[in-house]
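Bear in mind that the values in this text are calculations on the coordinates, not laboratory data. Since we're looking at a predicted model, the values are computed, not measured.
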Structure 1
Amino acid sequence: MPKKIINIVLFVFCIFYFQLVNAQDVYAGKNTKAEKDISAEFPFESIFINLGTDTVHYVESGEGDPILLLHGLPANAYLWRNIIPNIDDNKKVIALDFLGFGKSSFPKDRNVSIEAQYKMLVDFIEAKQLKNVTLFIQDIGSLVGMLYATREPQNVKGIALFEAPFMPSEFFYDQLPFSFKAFMKLTRSKKGNEKLMVKKNFAGKKLAVNFFTGRKLPKKAYKFYSEPWDEKERRYAITNGPDPAVLSYTKGKGESDFATLLGNISNGMKETQIPILYFYAKKGLVNRRKAVEYAKENFKNATYVYLGIGKHFLTESHPKQMSQKFNEWFEKLK
């Protein structure tokens, strides 16, 4: 074999070996699969609060310093059902539905932008007189939560997050899996987005739920995730919210409202001294290996927990482990 070809082969092997070793370091520990006997029950009393013209649904458990659980897309407070009872000892745990999601009202003007959801969260915190809040957040819930942490840091005790876009838009887009990038292309135009989400009700399908959970759920669980989307008008809560799909036009390099949002959030998260608990899984959906590496390079006061195998709704895979690690971390907070 010619020496030049041998050198090329050795070079490629070295790159592959380096990536493999690096990946093993990021995912150090057992590749634990989804926990067994994950309950599908939602044994919590619904509470509603009027905030201006909107009505917000939430569940509450326990007493003490407040823990706010903020869900992502296309979920609702049901995402946290196995977290709530395991972290409410000496804590007030609150899981709410964002506007247009779950049982919360959908604004007549269909405005469910991040700023609209942020205003709702601020109004909710003020109405409930919540002080020294700890945020447990994911996906769009993390966008709203991270904005609150950077704008109102004096009222935030800690931030626990997973599957969260905390990095600049170009970096965020680059580390996404091919399947998600392909999905973004399908939904980046208003016509394509409404066809898939409103007309075909993608979020209400079992296929979509399984895609986010990474496991097959019991039949009872599907109802809680899909039922809010039975009403066609409410499906616009998905199309009118934050739009990461726009990043696919320029691979995250262009200017857009979402890119600006990620820029502001990433700067805030790099600067904050608020304690962070970061959960991640192999391989995740919006937080892949490069996202974990970014977090470890840029977060100043963080604890990292590798859960094992998981997709986007990590509370559907590792609720007991997440609750235990959260409690351990929370007890160390000042």
Structure 2
Amino acid sequence: MIDKTEKTIGSSFDVVGIGNAIVDVVTKVDESIFKKLLFNKGSMTLINEDKAEELYKIASNSIQKSGGSVANSLACISQLGGNAGFIGRVRNDHLGEIFTEEIRKSGTIFETPASSDGPSTARCLIFVTPDAQRTMCTYLGASVLIEPQDLNLSLVRKAKILYLEGYLWDNPAAKKAFIKAAEISKRAGRKVALSLSDSFCVSRHRKSFINLVKDHIDILFANEEEIISLYEAPTLNIAIEELKKNCELAVVTIGKNGSILISNNKEINIEPFVFGEAIDTTGAGDLYAGGFLKGISSGLNPIKSAKIGSICAGHIVTQLGSRSNIDLLNLVNKHINT
């Protein structure tokens, strides 16, 4: 069971995350329209502001929600009764207001001041096809402007777990913020977690990611493609053997086949939870990470924490968008002992 706890900024945080502050614009498209977009299905493509505006006009009948990988995980933690805080950058524009309102509505503390000039708020145009595949086109905008001076150090010190988003590794200033936050967290005796985010992101920064994992990371989240890319391994099994040497606790998600938990140098297969037809895989990995981190920060063992993550991921794929429309805490408590 997970208990709901009172949320106050003066208390300790279960998890504080640093990541891209992005508004997800989710729209369903049929195959004929998708083919005209000329993107690889299931991929994530970085786009400029002009392209973002062009695609935004195409995304009619869309759902606009506060998004971003780590932000989604933190919203999940809040929905599970946890105390979560987010550090990220938006612009003082309409989408920035949407992001701020939505993440605060989830119960997550968000206090980073909005930029008054520079690029507009980041957005991720997510096109969902009838086969439940989501293809993401991301304009990073203001989100990559996060710098060390933007860190709310009191939040970082109070967090049981600091959670970092790999996507931000592209920006040198954000990279410095990551390292600074990780060092502060370690000195306070806390845990540091990382999401590898995307296999293309990993391939761009493989050497520095390997060093980051080895030197600073206690908990790693990756999917099959990302972990294979990180260690340039010919198979998943070989990649996992390399991972065991560098990280004490990790989860590798393997889609509809569930996930592999690495704990105490052992591999444990975690079965998926299926709650209905998958219509949108957006946020599945984010919700898994959120459920897992809530379990670990609550003192649960890694296996039970992984099951919580699997429950959250199993639910989110049955709806459109990456923020749950149902009571996640009730769902988890109903299934956690199964």
Structure 3
Amino acid sequence: MERIIVLSNTVGRTFSTPVKTTAIRTIGNYEIISLLTSTECDYLNFVKKVSQTSSNIFVDLEKKQPLNLRNKFDQGGNLFQSILTSVKKLNLDDKLNIYPIKSNDLTVSSIWKQLNYEYGDISGINLGLIGTGNIGSKLIYALTESGVKLKCFNRNINKAISVVNSVLLTKPEHVINSPYIVRRVEQTIINNSGLIVACSDLTENLSDYIYLMPKNFKIFLIGHSLLKENALKIFRNNEIYIQRIDIGKELISYVIGNIYSKGYSVYGKNTVNDNNLCSGGYLGNKNDLIVDDFKNPKWVYAECDGIGGVKYNMAKNDFKSLKEIDDFYNS
């Protein structure tokens, strides 16, 4: 079985050891081990250990890293830089493949997919969101694009205003719904179908508002979000659906997909039968053919217009055209 390491860095949390295993997931011939490193991790020694059992490591590019007095050379500002520097110092470039990963983006994708699974169609539903920080702000973008009517709460109302305004300023005017801000936690529950909690230090006890929760109300916890003592028991006794979002499935898809597609590349140009070809985003000259794979073309998509765009109405060529597929779906 091939072992893959997924690495994140934690700030403000301490363990009895510098490295902590948080999850082990197995799929097919792969064993995916998630690890957290604390501030005092010795990355040189850590990378040595990884290289003894693994050839692939996925490193969280987003997590910021505090100053580590034990490793004066790796103050690059993030975990990825520390690992990359260690790999180069140990001359393991050819032995250890490093992939960047953004765990928070996987979390957003996981909650988006889970909501679609639970509700069937999230377009037009009313949801509450507590917390407009790193993950919460990204969720606002994703859910607004999908037509969710979102009520957003943050103890710092100015922060919530800034985040929501940024969404309003950047999203197209034709997006069906816009997020708006509420001033109290209970307003994220009233007349809503569910609640997303993306806040780790919420002072309110959500079970105090159970009388406001309609039938089939659902609560989703993200990241380090916590409930107050006895709140879970109260929710269970009142048949309120509650779930912590697990990014496991999304993580597996990302990790395995990256490994399988590592050798896939169709970026480039070629000339076949007097046809100038390009693929994979290569910017061809005017009238060059855009194909599926410049090395072994089977399908022609369009012609280059010479300014970075495409022309779909083109002259005949020696490769299969998309017209037969167009004709099928337009019949």
Tell me which of 1, 2, 3 gives 19 when you compute relative contact order in percent (Cα under 8 Å, 6 or more apart).
2
From which structure (1, 2, 3) was mean projected area of the Cα convex hull in nm² calculated, if the value obtained is 18.6?
1
